[in-house]
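Got some structures for you, see below.
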Structure P
Amino acid sequence: MSDPAEPGVPTAAVADEAEGPSKPVDDSPLRRPEFRKLLAISITVALGFGMVIPVLPLLAESFGVSLAAVGLVQLVFGLTRFSFGLVGGLVVDRFGERASTMAGLLIVAVSSYAAGFATDFPQLVLARGFGGAGSALFIAGLMNRILRIIEPEAMGRATGAFRSSFLVGIGAGPVLGGLVARRFGVAAPFHFYATGLLLATAIAYVVMGGDGAVFRRERRSPLEALRAARPLLHDIRYVAALLATFVGWWTVSGPSQIVGVVYAKNRLGLSAEQIGVAITMLAVGEVLILWVAGRASDRYGRRAVLVPSLAVVALATLLMGQIEALPFAFFPLMIAIGAGVAAGGTAAGGLLADSIPQGGSGAAVGVNQMAGDLGYLIAPSLLGAVAETTWDYEGAYVVGALPAVLMLFIALRLPTGTGRSAAPEERSTGHPVEPHEPVG
């Protein structure tokens, strides 16, 4: 909760973590000018990213490579971003959020220009892989700034708004990318994307400069940053945030987007157009629940949102493998998965805000990003391998639901309220806090 005269400056007020609903922050994060300016960056980036989604496979295919090789482009990008997740966090701790965000945006811009100018497939792979490092830096910087300017009691709503901004950009981007590709060629969207990233870098330079106590932070060496973040691994709220992030991206990539597409085509007999609609249903589910889940997470606590969201994800994923006789059940199940993942995401963002000291921790946020990337990378291959055994798709979807089921038991151990549990002097200095509740 902030002083009306100084919007965005956190005070020492913290929600009571006793039983019962937590008291929400009066002001919506969207009323904060500094938060809205950060959303302008995320929308610009997401719009450009959405532009290249439909043309990336076409550009790769234009070099005469196989369909399997086309997937290599995204694999290398994902592996690079995962590898640089912690690095991005350490850059934030050493040089600050603005430097990390701007450096990341510029790296992705250079990689996008390079991808558009690529003359062969290896150049395209290297260019996109280089962009993965920039993506890690950008996300670490922007997310750390949001965590430091938004109080934990409002972080559920802030996470919902942040995810919504990406959905807006990614939803509008493919249409624009298709039009640009038709008019100027399949490489042109990459140049438009790169130019948009330069614009986003300029926005970041202006809106993330700031002055005042809220933007000043202690600069730490990599070793100091890791040492400061280490106690968080004994805080059940932080561990739950990592696992919830892993579950969300695992479920999106494996059961839904990758294995789900093949399953829908080969077993459910859905057409390409119908599969496209089904994938869109994921986003529809997110849009329908994000704001409601964010408010509920702030008002009633992270556990109150995370437990039912995990139950929905687990049940919908299990049922997905049982619908060969009812193929059109695929659509409502995709909506349910999208809603469950989005609701869990707002709770995970709140848990990060509750557990990370107010001074911030780039390393802690970087590890959370790595957890999501890890789930996104390993789920398709693992579930695909299971589907090709005697367990078939039914067994693959059982395995796909397991992370959500296991996470459900951890979520039940979470505290009921919201807010940091540190003493006021600890919160004001930004020093590491003692673990709220040990794991194990």
Structure Q
Amino acid sequence: MGNLYNELQWRGVLHAATEGTQEVLTNKKVVGYIGFDPSAASLHVGSLLPIMTLVHMQRYGHTPIAVLGGGTGLIGDPSGKTQERPLLGKEKIEENIQGIRKQLSKFLDFEAKGNPAILVNNADWLASISMLDFLRDIGKHFTVNYMLAKESVESRMEAGMSFTEFNYMLLQAYDFLTLYKRYRCVLQMGGSDQWGNITSGIDLIRRLVKGKAYGLVTPLLQTSSGQKFGKTGSGTVWLDPNLSSPYHFYQFWLNTDDKEAIPYLKYFTLLSEAEIESVADSLAMSPEKREAQKILASEITRMVHGEEELVKAKQATAALFGREIKDLSAKDILDVFADTPSTDLSSSLFTEEGVLLSTLVQECGLMPSKGAARRMIKEGGLYVNNRRVTDEYYKLSLDESIDGQFFVLRKGAKKYHLLRVLPE
């Protein structure tokens, strides 16, 4: 079976664990779970650490349970939050759950022989319990003083916390109890901000059914600059390709700081300790090659989006360095050159003979005059779709455009301009 505890430890993702966790993970086949909050239509890169924890659990012969918070999502987890989040409706929660279920299936094997992963929705048991039953059977096991001492509650006392949020801890404890009864689940995992909720569940299992349960938490990640992991200047990096394109997803990992590249390889990939040590040596000797970042971006993009999208992301990245661009789609062009200056052109400009390239270069502002544009073209300083053009009287035709919608002009090595062709 191997030792899951040691695996998580050398990877640096074991922040804390309750007493006895190491022993039980070393000597027994364990059922353990992590909850996923369906407050958005997609998981984000910050969700990858708990996902990979479940992946490692299954790799070592244990049984992972992914719990979708269809019930708790209606309340909202206050852990790590400075204020109460807007409440979502049941239909929106269910819609989000469907998207998250598909994403988890890319990582966990729900048909594995011996230890298939399990996927459940806590609305299945939370929605059916009455308030009176919950207060009688669960609430009586927790004192208000006990709940106030938990970090997730204590940190919110000054700003204020609604009675709705205050009870979230009890709902999560009830989740653990239910999974313990239904699946003999004895381990709950999560981020370190979940410690209070996890230990509440452990206490409930001990008090109500005299059972023994365990908890394990991973660190909350921040970048070396102190920024919350997964946040960029343009917002959250999502696992859904419709929210964060595979190209931008790949770029997020490719732009990882040298200090974080090796830890991220440990956290988010299945590379072995020896393989990662080899990459670390390469990074130390030749940091300018950024091999660690390239491997990191490739491994994670492949897991999340598949080999085909990884190839496209690499092709799109190469386009920024003057590589072949003809195989990119219009969508790829929009992803790669989203922040590039652009000019709109009517398709009616393109007669059968085409349009003088020097005219377009001057009109889009790459050169101040047609004469200057012609000289630059003649001297080999202009590229169309990363193909050098040296004929000063060259005419562009729509046949050369990308999907009939774009031309990418490049002046010199790095100055790009996007020409958008609009229908008449």
Structure R
Amino acid sequence: MNLIIRENFFFFLFFFLPISIIIGPTVSLINIIVLTLFFLIFFVFQKKIDFINHISIKLILILYLYLIFNSFISQNYEIGLLRNFGFIRLIILFIFINYFFFYYNKEKKLFDLWSLIILALLIDVFVEYFFGTNLFGWGAPDQPYGYRITSFFKNEPIVGAYLASFVFLIFGHFLRDNKKGFAFLFLLVVFLAIICTGERSNTIKVFLGIIIYFFFLDFLKIKTKLFIILLFFSAFGAILSQSQYLKSRYVGQFHSDFSSKERFEKFKEKNLYIRLYKSGYSVFRNYPIFGVGNKNYRIETCKEDTNNKNLDYVCLTHPHQLYFELLSEHGLLGSILILGIFFFLMFKILKSIILSRNYIQIGAFIFVLINFTPILPSGSFFSDFNITLFWINFSIMFACNKKTNIFA
């Protein structure tokens, strides 16, 4: 395989990654496996192994060894075994993305194409919002999620989470191309689209991310930043005023649940997320050191004997909150290790991010950061969908800056 063909082959697989995630987890997984397998075969002949001494590689490998260890102490090791061993694909993906940004001069083309993918998704979201079904006729009030926007994801209300994972990268791309006006318009449109999806947690996280991002924008005066934030908040209010469903979802339910002490007590007792948080904490109390094992929360809470003994247990796939998921499945020691590795690597390069003013890197950093927002509900961290989106941003956070790239 000559140089040009190889570069184009790797570029296509990397470019196709966001599309494969939309198509489904199986296609996404195959895409990553093919990409990492061919890159590994190619890389064996390169003999460029200096990167192995990079602190990020050492810590990620420690995380991998822990996950393998976690498999064998799990209640049902078969549940998490394949997922934990398969984490190696993400380590190779991390190396590939750093290699791609360091040696290939194609990142502008990559982000231009990713921008078109996001644009197509935005059009589809607004089509579904205004007309009830998307471009393929999917989504309707009689579907499982009712008025929730699902767009190209059809049966899952995760389009807001998907948009959140790319909005800051693309925003940073437009800023770096000196398309500032277009960048802020893009940010506003994506924010409105996420509001329309009805995904409250992702709406809050993205708004929080926008505020944090603005702290990094030295070309804007404080008054301008406050004005833009106020504009985004006003747009949020305008969207809600036009939809009784969104008004009820974002404001009505909250106001009703907190309107009196009696309603608040009933809310704490009946709210599914609070019950799941209690359930996750209850599992952690029973297995405080290493938890029940990755992806084993449902094994513990759905067994008839344990479910009957522990009244706080709620039988679902995961506790729907990152910290309770980690505590219940990895215990105190595992949670400290996982969070410690990610936080250390994030904040170790923060100085370089601030000094370089690399807007793409800032965007990746912010997405990684808001994933660790406390209290708010979240998807399962190690699910294929969530870990892939997280890992793309985590890898780009290192790769797109020559000072933090592992091949530098």
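Rule-based calculations on the coordinates, nothing more; no lab input. Because the structure is a prediction, the values reported are computed rather than measured. Cβ atoms are built from the backbone, for glycine too; each structure is taken alone.
To test your reading of the models, identify which of P, Q, R gives 16, 47, 26, 10, 1 for P(r) over Cα pairs in 10 Å bins from 0, in percent, for residues 244-355 alone when calculated. Going through each structure in turn, the value belongs to P.
A value of 1.4 was computed for distance in nm of label points 7 Å out along Cα→Cβ at positions 52 and 204; which of P, Q, R is the source structure?
P
Looking at relative contact order in percent (Cα under 8 Å, 6 or more apart) for structures P, Q, R, the greatest value goes to P. Largest in distance in nm of label points 7 Å out along Cα→Cβ at positions 228 and 332 among the labelled structures P, Q, R is structure P.
Looking across P, Q, R, the calculation of Cα extents along the principal axes in Å that yields 61, 46, 37 traces back to P.
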